[in-house]
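Asker: Just below sit the structures, each encoded as structure tokens.
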Structure 1
Amino acid sequence: MRIEDKLFDEVPNRIGKSSLKWSKYRNSDIIPLWVADMDFRSPSPVIQLAREISDDGNFGYGICPPALSETVINRLNDFYDWSVERNSIIWMPGMVCGLNIACRSLADEATQVITNTPVYPPFLSSPGNSGLPCTRIPMIVKEGRFTIDFDALHNLETSPNDLFMLCHPHNPVGTNFSRQELENLSEYIIERELFICSDEIHCDLILEESLSHIPFASLSDEVADRTITLMAPSKTFNLAGFGCSFAIISNAGLRKRFKNAMRGIVPDPPAMGFRLAEVAYRECEEWRIRLLHYLRSNRDFVFKELLLLDGLIPYSPESTYLMWIDATELKVDCPHAFFENAGVGLSNGADFDGPGFLRLNLGSSFNLLESAIARMKSAISEL
């Protein structure tokens, strides 16, 4: 059922305001549903604090306030029953640098970086930036859902200290990995003596109400000892532009290597980013719940409509606000270009190692999505 909520139905005009998402097509009649940020206003407490900081008129260097670390620790315990020590948290200005630093910190010992595809493009580029090959293990579809191909993993030759990079929840396919899937993977990691970097930036965006997020490192102390966890409030509360994320590394030796790899190349988050992250986590839970209701409604609408279109197979995301679409049967040379010409700007699946697929961003107003679907329908009807 369509959820109407003024909080998300009415969105700010982002054209001409240095928005990456909207600047790409600024001179064209193309609806941007590509890069993963949402069109909605951030929560009111975040906006109010940003105004207060701006009114102070000082934008100097910042450090993490103790209250933010405490808020994160309490949140992880309350939401996921995961106990984290303050000294295991490392702050960074973004998740992509975290992926790169994870590779860099293990480059002297690892022989490869392993990841499941399709996957968020920096997973594919980060290993090479540290001189490591990226071994791609395609995911498989079971009962309409993407999952890990454990047979392929077990047939892969690995060396101790190789790095596995996990996107959890998964971007772009929207899988929220189950406890059994995670335990199977943890057994593999321990048996092969691998390290794992688990990108969990979408952990607070679980769309299936019967499901929950399980941090990979929370499975056991032995698993935590081999895990670099990456998290941030940016996707959940639409704060990507303020650059504030963190790694959680309980293994002191691994944490030291990670920090050494950061030295001289990764700056601290901005002071405003720290403070907005704190207020988002501390005061904006009601907003997050309303957001999830709206995103579920958008997901259900788009999924239902795309199922009716010849040549497209949509996958309903269990988590994230991103929908993965199989367009390999669409009778066009390039699905991405085809829909772009029809006035809908989607992400090209080839960038995720999924040629012939598309990724659609559900984090927009219902009316905008409705217009985009109408354009896609019209374009396909003319084939």
Structure 2
Amino acid sequence: MSIDQLSIADITSLGFSNHRLAKAAELYVDKALGSSDVTNHVYGINHRQTPLAVPMNKDNYGLCFFTRPQLNFQSDNLRHKRFMMPLLTTEPLSYHRFIRCTLDPRLATGYGDDDINSSEGADGITCPLVDSRMAFIPVLTNSLTSISGWPDMKLPVAQSQEGKYRESHIMADGVTEDYSAYTLSATFRNSRGDPITSMFAYWAHYIGSVFEGSMVPYRDMIIERELDYCTRIYRLVLDPSKRKVQRIAACGAAIPSGVPTGGVFDFSTEKPYNDVNASINIPFQCTGFIFQDEILIRTFNETVIIFNPSMDVDSRDQEMVKIPFEYLTYFNNRGYPFIDPDTHELHWYVDAELYDAKMEVLKKFDSLLDQAIGFNLLQT
């Protein structure tokens, strides 16, 4: 088969489908001119060294997701440490309540009711600021300004001793999989009330208290010998339209290993306000680095389903609605992510009731706007 006989399906089958080059305009074989620049670029050597109009790779930075840990923030456990006492507040719209319910997802389910004091009730402890069915920590995703430290792929190579003529032989001496420890540095934009610092301070203090023995994990965590204070960081690189996942990576597990609490107590007369906590840098001690592995898409989706069973394939179409791409703006800060394992498209779902209610309001607004200025929002 010659290059002129290649179809888009043929070129995709060569292994470029992961990068989604297959726009018809880029990969079609032009009968008059031969082949497109992109096809030429990957097919043969440019021996005339003519400049090629090959589009540069442009990826959107995408999103970074932090899974929620399973800290034991039941009342009796918190009372063992003075530092944790503010988390016992009964004010539902406080940052302390928000932090408690975010870092201990089990509180909303009433898990371990015997350990929840009677004033909080047997139905669990909730906070209007926390979506109990969200598997990730939205405030960290929304506040993240940078994250760095992901390891590069390395292939160990063995080299023999040199001979008389300094000849040496080389060969592979290991695998490319990397499950070693490394440190990620994440920077967050802080907001009024300093919720980011407070969240990581309580998180880290809990870890130290469990090590000390003054606080204990949930019983099943102890029995199964699981670490309840780990998070998993998923890194999704999206295409320019923010529809498709171009690349995906994740650590095996991560622990916040430091909190910048000292700078807030610095003093200087040269500034009227202390802006040292305008951005917060948190080091995460991580182990394992997995990237471009299809299993990550499965584990990402399964994590979403664990927290929100309505996202399971058996009930998703009945209880949830996939937000059309053109309406995503109207549902910003609402929705549950799901990566299509076949197309790698990043979909967002909301409850069917919420979708219907929001669309009804939008239609009413559109009708009023159309009457006022003759503009139809839903038809633009």
Structure 3
Amino acid sequence: MQNFTFSNPTKIVFGEGQIKELANLIPANARILLTYGGGSIKKNGVYEQVVKALEGKTWFEFSGIEPNPHYETLMKAVELVKQEKIDFLLPVGGGSVIDGTKLIAAAVNFDGEPWDIMAKNQPFFGALPIGCVLTLPATGTESNGNSVITKAATHEKLAFGSPLVYPQFAILDPTTTYSLPPRQMANGAVDAFVHIMEQYLTYPVDAKVQDRFAEGLLMTLIEEGPRSLKEPTNYAVRANVMWAATMALNGLIGVGVPQDWATHMIGHELTAMHGLDHAQTLAVVLPAVMQHQREKKRAKLLQYGRRVWNLNHTDEDALIDAAIDATKNFFEEMGTPTTLSGYGVGRESIPKLVDMLVKHNLLALGEHGAITPEVSREILELAA
């Protein structure tokens, strides 16, 4: 196991009816900006619960944050924050709303063009405090310091991360997911699954706790993901998926182990260029990464196949093939195709996608830094 330092400052408030706790979690004298997306929270009762919990507090609202949050939209929110002297941010929604609000928090006191926080890794200071209400389990952003932002004008999708934008608290009420369209619930389970895989499917470092924890989370999503689509109001199922998605990327399973975020980095370019849902790109890219990198990942692929899928082939290559097929079948069962052609994206897009990886200096991806632009091209060809 590698050396690590671990801290997660986010308080999790989990369970049905917990939105009312906002009244106690936000300082009484705070000037609050409630941020949300397209307005679904006004149709499922979540907005009303939030408004009731904020009674007696000073608050404003900003809506319209996109599923892949647009930099241009978020800068309008920054202006509102400055205008109204906001000092606490409250995103209510899925990962995109929370990600976008993290940039708002970072940008308010940033001296310069805030896009440089992502594009040039510029440091920032004095981020506004954030607390969130999660309504779509997927990204884990409710309890980490990561964010991914899209610049619509240039079709770019870039990430930043900082301890300064960890939410102070996250309210997770599984009943808020009951009204989600099946595609969004499926996306969330697939996204969480791939997050786990990118921290697990590298090479062994005898990190037994992290390995077993990751395997348990994967098995939970395999069991409960399809059930969440068939039984949309089963509280136990939704609760398990929601908690698994949070645990997938709150930092715990990734400590002391090598990680491989190539699938995410390549996937971001697909979303930016073709508008695919984030999870859809992951379902396309991960099996191709597994296939292309099978020799480098051999030991962990065998462990994954045996422990997670209970495969018992005596021939190792056959077992790896079966593990990759099982992964693809799980994504397909969740209604998420696993090829570019499944989304109408042709091979002619691949050179431009590789060019964008080069532009964003993504030249040495993977746990060994060996996934060059040429290797990324080969992975995309496998995914076609």
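Readers should treat all values here as calculations from the given coordinates under stated rules, not as data from a laboratory. Just so it is clear, the model here is predicted, and its values are computed rather than measured. Cβ atoms are built from the backbone, for glycine too; each structure is taken alone.
Asker: Check the numbers for distance in nm of label points 7 Å out along Cα→Cβ at positions 80 and 288 across 1, 2, 3 and tell me which is largest. Write down the numbers at each step before the final one.
Answerer: Values: 1: 1.1; 2: 2.7; 3: 3.8.
Structure 3 gives the largest value of distance in nm of label points 7 Å out along Cα→Cβ at positions 80 and 288 among 1, 2, 3.
Asker: To continue, here is another question. Can you say which of 1, 2, 3 returns -12000 when helix-only ellipticity at 222 nm (-39500 (n - 2.57) for each DSSP H run of 4 or more, over all residues; to 500) is computed? Don't jump to the answer; show the numbers that get you there.
Answerer: On the way: 1: -12000; 2: -7000; 3: -14500.
Structure of origin is 1.
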